[in-house]
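**Student:** Following are the structures in question.
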Structure 1
Amino acid sequence: MNTAHPLDANERPLKRKEAAPPGFISAFSFAGGEALRLTWDEARDAVVGDGPTWLHLSANDDTVEGWLEGVTSMPDVAREFLNGEDKRPRVHIGSNFMYGVVADLELVAKTPDAAAPGAREVNRATGALRFYVDRHRMITVRARPLESTDRLRHAVLEGTTFRDTVDLFAGLIRALNETFADRIDEIGDCLDDVEESVLEGGHVKCRSVLGDVRRRLVEVRRFIDPERNALTQLVLRKLEWAEPRSMEALVQAIQVLNGLGGGLEGLYERAKLLQDEIAAALSEDINRKLLWLAIMSALLLPATLVTGIFGMNVAGLPGTKDPVSFWIVIGVMAACAAITIFLLRRLRLW
């Protein structure tokens with residue numbers, strides 16, 4: 001394998017000695033299953049040829065856009081689609097080709113601070129990857145660096161072999177599955193922490209954390225569900241021009257994606273149950289406090305009545321001149337409180 005032109009960790013377009021446009025990211029030829037890295041000039045020749053080729057491009061380059069418009073070996077509708085701005089997950093299947101869009105998480109460079117305990121997770125934006133696949137070539141175009149293509153590129157550089165372009169596209173879906181699985185595992189771990197804290201009675205401080213978890217779950221569901229629906233077309237309408245083994249690998253990758261979607265649904269239901277549990281615990285706390293307030297009010301009510309009566313500034317109040325009357329009134333109030341407690345216990349209100 002020729003690795004004379006390494007890419008950086010953020011998948012930035014390379015500056016090469018040839019007149020490669022900034023939008024050229026990487027290209028590989030898979031002759032005999034082995035990946036051979038191509039320069040810009042070699043990639044242009046290979047893409048219009050008959051060999052299995054992967055060309056990965058950036059959409060932020062007019063030179064690349066103009067070159068794509070001149071690739072007559074692709075259908076006109078596919079060329080227009082690759083140069084377009086469609087971001088909704090979809091798949092269009094032709095007689096001997098397919099093209100569409102898959103949603104993916106943007107590639108974020110990891111810093112040492114991100115691994116520190118208590119570090120807040122960086123918000124992961126989503127991006128669109130437009131693709132075209134036929135028997136001889138796979139072309140991918142994105143506006144910003146994405147996780148899936150970066151994983152696939154590293155897999156190719158590490159020696160992973162692919163039979164043909166459909167098998168390569170299946171590898172792209174597997175890389176996408178790994179990205180989704182990592183994201184879902186992160187959310188699941190956070191949900192485990194919330195559940196443990198709720199069981200230990202720390203439900204008050206978990207409300208904001210659980211709200212953040214549910215928001216992240218909704219964000220992932222918002223773009224993974226349309227993607228599952230779009231790629232399911234490839235299971236229902238198999239590519240007649242693809243090799244059976246490659247098509248089987250693609251179907252398996254899509255089924256794994258559907259399984260991840262089911263797991264995401266399970267996490268969402270679990271988050272809802274935890275939210276109900278927290279709401280019930282908070283309601284129980286409030287009811288307990290209200291009960292104590294009601295008991296205190298019931299205990300003080302007789303004493304308040306007695307002190308109110310003896311506090312009236314009118315003539316004829318008994319005991320005003322007897323020094324023992326104060327203790328008699330205190331005894332009456334204590335007896336009223338005891339009777340109130342007895343009645344509350346007897347009626348099982350306390």
Structure 2
Amino acid sequence: MSEKNPRPGTGGERRVSYGERAGNESIVYFTRDLSAAGLRRAYEQVNAHIDGRVAVKLHTGEQHGPNIIPRPWVAELLESDLPEATIVETNSYYAGDRDSTEKHRRTLEVNGWTFAPVDIMDEEGATPFPVAGGKWFDEVHMGSHLANYDSLLVLTHFKGHTKGGFGGSAKNIGIGCADGKIGKREIHTTPGSDDMWDISNEEFMERMMESAKAVCDHFGDKIAFVNVMRNMSVSCDCEGTAAEPVVTPNVGILASTDILAIDQACVDLVYAMGEEDRHALVERMETRHGLRQLSYMKELGMGNWRYVLVDLDNGGARILPEDAVAHVVPFEG
């Protein structure tokens with residue numbers, strides 16, 4: 001596909017308020033219970049089509065990374081609800097603890113991801129997945145093993161990101177399922193460039209979302225999303241022990257079958273915090289044009305950016321943004 005210049009003013013540096021959004025509403029389930037039990041409860045709201053050969057995509061982190069989803073929570077979820085599931089990852093594009101399969105497997109051991117099988121999906125190379133209606137891609141290369149699974153649970157630690165502004169479900173699969181040698185280069189680097197990180201801002205967000213769309217389209221309704229809003233540094237888990245200190249309060253766990261709705265709800269919950277609490281993460285999102293992830297998912301037809309929060313802690317009460325969202329969460333840190 002021939003490249004086009006990204007359009008200016010597409011909202012990557014500005015949050016679109018709830019009142020400005022049009023379209024249907026999706027359901028996003030919410031609990032403040034940051035525990036293994038809370039994770040299971042959130043997942044059980046969205047698991048209707050998670051069956052067959054199940055992959056669980058999560059960020060297993062660089063060695064000794066302090067902010068990843070606690071391993072005991074994931075272990076309990078898999079043991080209780082997904083006993084036959086496989087954790088899936090791909091090798092990293094950048095040099096580090098996970099840029100080869102051998103180093104990646106050592107890092108998995110160091111970080112304690114030993115209670116379930118882990119499939120490094122690009123261990124045997126890449127497979128192109130089609131991108132329908134994309135501006136930048138006709139296809140993106142994924143770890144070849146992704147095609148071996150019938151359904152996918154996207155289990156995401158929501159946080160900031162140096163390049164993307166924030167990392168939610170879309171980043172987890174848009175970057176995290178792309179193979180380390182070809183797919184991640186397609187997203188991050190202009191063909192022929194010597195600078196592996198030369199694509200940024202609006203264009204990078206759009207490329208990443210098109211990659212995420214390829215994964216969503218492949219699984220259809222056999223995909224679900226759970227975002228854990230805990231230990232939200234402005235840094236990604238790919239930075240490991242070098243991550244910036246956490247200054248944003250913990251929130252809770254969200255679940256949905258709509259990838260746009262869940263990432264949008266997480267962003268809205270951050271913006272609903274007081275200025276002091278939200279400042280660092282909001283600045284990271286806006287300066288990287290990370291909010292373009294949301295508006296471009298909407299343009300690609302990947303879901304709804306209007307939603308209703310279902311409060312699992314209060315009998316399933318339906319909470320309508322935007323006037324109510326500010327007091328949904330106690331923001332106690």
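**Student:** Can you tell which of 1, 2 yields 13, 34, 26, 16, 9, 2 when P(r) over Cα pairs in 10 Å bins from 0, in percent, for residues 146-257 alone is derived from it?
**Tutor:** Derived from 1, not from the others.
**Student:** So Rg and Dmax of the Cα atoms in Å, computed for just one structure, reads 34.7, 119; which one of 1, 2 is that?
**Tutor:** 1
**Student:** Have a look at 1, 2 and say which one yields -18500 for helix-only ellipticity at 222 nm (-39500 (n - 2.57) for each DSSP H run of 4 or more, over all residues; to 500), as calculated.
**Tutor:** Checking each candidate, the match is 1.
**Student:** For which of 1, 2 does mean count of other Cβ atoms within 10 Å over residues 90-97, calculated from the coordinates, equal 15.2?
**Tutor:** 1
**Student:** Can you spot which of 1, 2 the value 9.9 was calculated from, given it is distance in nm of label points 7 Å out along Cα→Cβ at positions 74 and 314?
**Tutor:** Structure 1 accounts for this read-out.
**Student:** 1, 2: which one has distance in nm of label points 7 Å out along Cα→Cβ at positions 138 and 234, as calculated, at 4.1?
**Tutor:** 2
**Student:** Of structures 1, 2, which gives 13 when relative contact order in percent (Cα under 8 Å, 6 or more apart) is computed from the coordinates?
**Tutor:** Traced to structure 1.
FYI, it's all coordinate maths here, none of it is from the lab. Here the structure is a predicted model, which means the values were calculated and not measured. Cβ atoms are built from the backbone, for glycine too; each structure is taken alone.
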